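Scrolling down, you'll hit the structures one after another.
Every number here is computed from the coordinates shown, using simple stated rules; none is lab data. Quick caveat: nothing in here was measured; it's all calculated off a predicted structure. Cβ atoms are built from the backbone, for glycine too; each structure is taken alone.
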Structure I
Amino acid sequence: MKKKLIEALEQKGLEAISIIAALTLWQLASDLIVKNKLLLPSFTDALASFLEVIENGVIFTDTWVSLLHFAIGMVLALVIGIPIGIIMGWFKTANRILDPLIEILRPIPPLAWIPFAIVWFGLTHRSAGFVVFLGAVFPIIINTFTGFKGIPRVYVEAARVLGCMRDRDLIRYVALPSALPSIVAGIRIAMGIGWMCLVAAEMFGVSKNGLGHKIWWHYYLHQMDSVLVYMLLLGVLGLIIDRAFRHFTDKQLLKWRAGEVM
């Protein structure tokens, strides 16, 4: 127990050192090399701007709006993407039907759908969520499909020998647990892409609020210190979301990989 605690403290210490070093280099580069707050505000400038936006409270509204947009898109992507990936990976006929459609739509950049998002949904939360959904759904479909196609056939045959004959039962008790690591990886990728699409959608006017919208708004005002504040907040929120998801999947969905089955 003591050894694990020491290792955890060492890891956190290394993380803290790396962040402090990066902030120090940023400050030195801004003050000694660039010397232009428009091109690169310093860390202290960004910190002062952060305290200002915290005081007026707008940043909390923008954060909540962006998280709402992200949640709408990701929930839709999960609800639609996982079943489609399962159907394509398990039923060959469904794969032949859906694969051409998926491969036609998948290369289209999600931002290309912004005009339709505005026409269909207006400047609403649904419009931004739709763009996030388009960025997130295809990685989930592809990884779910890949996970199901990679299931060893011996698993399926063994389950049938033991009396598990229906496709529904085979999917639930054999295929899904086996494909879960691939599905989880696809969700992580989708979350990263969806987060980027969220910012771009808000910047290009899909929403009247949000972190991306404020980045563009402060840019027009040449308040680059505030731009950096919102950029860093996006990075921190993305890190928190990813760490929380990884913690949940490692401790709940994939704990069997570490031998934690009880």
Structure II
Amino acid sequence: MANDFYGKRRERFLNEEPALQYRNDLIFLINSSLDFIDNGRYNKEEHREDAWALSNWEIGNDKFDLLVLDYSEGRPIAEIAKDFPELLNWNERCSLPHPQYKTIPFYLAETDSYDYFLSLLSLAKLLRNDKQIARYVALLDVKREGNRGRDELFEILLQRLGVPSVPTRKRLEHKAHWILLEAIQSAPENRPKLMQEFLKKWYACMRGCAWYGLHTKRPDRFRGYWCFEAGLVTCLWQIDDSSYRDLPFYPKDLVDWARGNGVAGCD
């Protein structure tokens, strides 16, 4: 059984026992949050006024971690693609305005939110969920002035994904992503080298994220490290990834699946 796990895993830092523990914990947390919502306990006075939205956020976040863990463990991507669409429902319940409950909007300026949102957009595209992309962008439009027209890379990606973008020359302070933007804007022959540079610097530049360093600090909370946006750019700009496909953090199996399963713009 152990050999099967280590033979299938995509994430080199993932180990079987802590991965199983984290999976079980995520399932427990999801069920606990569902019970909290189903029984209306968020209405009790001792809870925060955004307790309803926070519970929905926790479900969405835990389901996202479970999906990434699935990818890290080597689960077939076709199966992951079937599970991905439901994430949007929990993100919408958390962030869209609600007539009764206080909700929690996204802000791209927060490093964790920026990383999470780029991952969601990348997975939506690469897992053939194009119809969800505009709905994800609508979550950012809840606080439009705090999100749109503030990051050039994000807006260029939206334009390529077929969603109305906001012209800007601004860049948020996510340093490694400047290199990804440079790769997009460079001549095609220069892109592979810049993608290599981006992937080599990405992890160190994401130090502010909650998941950073968990493979050593808390392996029982480690889902895997993946730069899904590198896969998105590789596909949409049709970059030859042969020189960097085996670098850490690059989701090569996902890219190969997208290219082989008719994802628009990736073939």
Structure III
Amino acid sequence: MSANENTPILEVRNMGISFGGLCAVSDFNLSLRKGELVGLIGPNGAGKTTVFNLLTGVYPPTDGYFRMEGKKMNGKYTHQIVAAGVARTFQNIRLFKQMTVRDNVLTAFTKDIRYGFFSAIFRSSHFRNEEKEIEEKALDLLRLFSMENKAHTIAANLPYGQQRKLEIARALATDMKVLLLDEPAAGMNPTETADLVECIRIIREKFNIAILLIEHDMSLVMKICERIIVIDYGETIAQGLPEEIARNERVIAAYLGEQEETPIC
């Protein structure tokens, strides 16, 4: 690995947030490098989604900081953080349900638009050429997910698993460097989950982006994550390789109390 590849794309140091004196996340640290896939796990209410909200500007951290490619992101608005290269999906799918699959992806290409107001009004050749180029990019993304034949389908009419894939495709359209996946396998059947795992692998191979994954399907986490961070009550209680996390007594206690077996093996 070269020095450049070894430099974190996303660096989080001592980040935390409190709500009315209640500490939701405390002293969270993370270094995420290009092409890495790291899992963020913990019991319900542990603070996982709060970490994502901090990393996307939904909440400003009350402690610590995070940087994208060396640039401090504290105090940035969500659209500025997206422009810096961070994109996310949500626990509850957030699509433009009454728009077509194609149009959902096209909405994420706004940063690629260079034509001006009058070019759009008068539909100049510059406008038409850019619109054609952006549409081709959108269709390329849909092909990646084997959804090109659904381009003109209303998003609300897609099966659940395909809605998940569409949300990821739309995130990819922002040309991100870090992708935050918040429980992407939630509500999926085993076939859909296997399809999702394959999609994530394709994304990594094609785009070489860094991925931070929240997921309760531990078989999926253990299968695809290179490192895992475990938080409980907002604090990091363990981090390491999947096999190390599976044997960690604090992790076992956090998930199952005093029971001897872990659900993440």
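A value of -11000 was computed for helix-only ellipticity at 222 nm (-39500 (n - 2.57) for each DSSP H run of 4 or more, over all residues; to 500); which of I, II, III is the source structure?
Values: I: -25500; II: -18000; III: -11000.
The read-out comes from structure III.
Thinking only about FRET efficiency 1/(1 + (r/R0)^6) of positions 182 and 222 (r between Cβ atoms, R0 = 25 Å, to 0.05), which of I, II, III has the largest value? Display every interim value, and only then the final one.
Working: I: 0.05; II: 0.25; III: 0.85.
Top value of FRET efficiency 1/(1 + (r/R0)^6) of positions 182 and 222 (r between Cβ atoms, R0 = 25 Å, to 0.05), among I, II, III, belongs to structure III.
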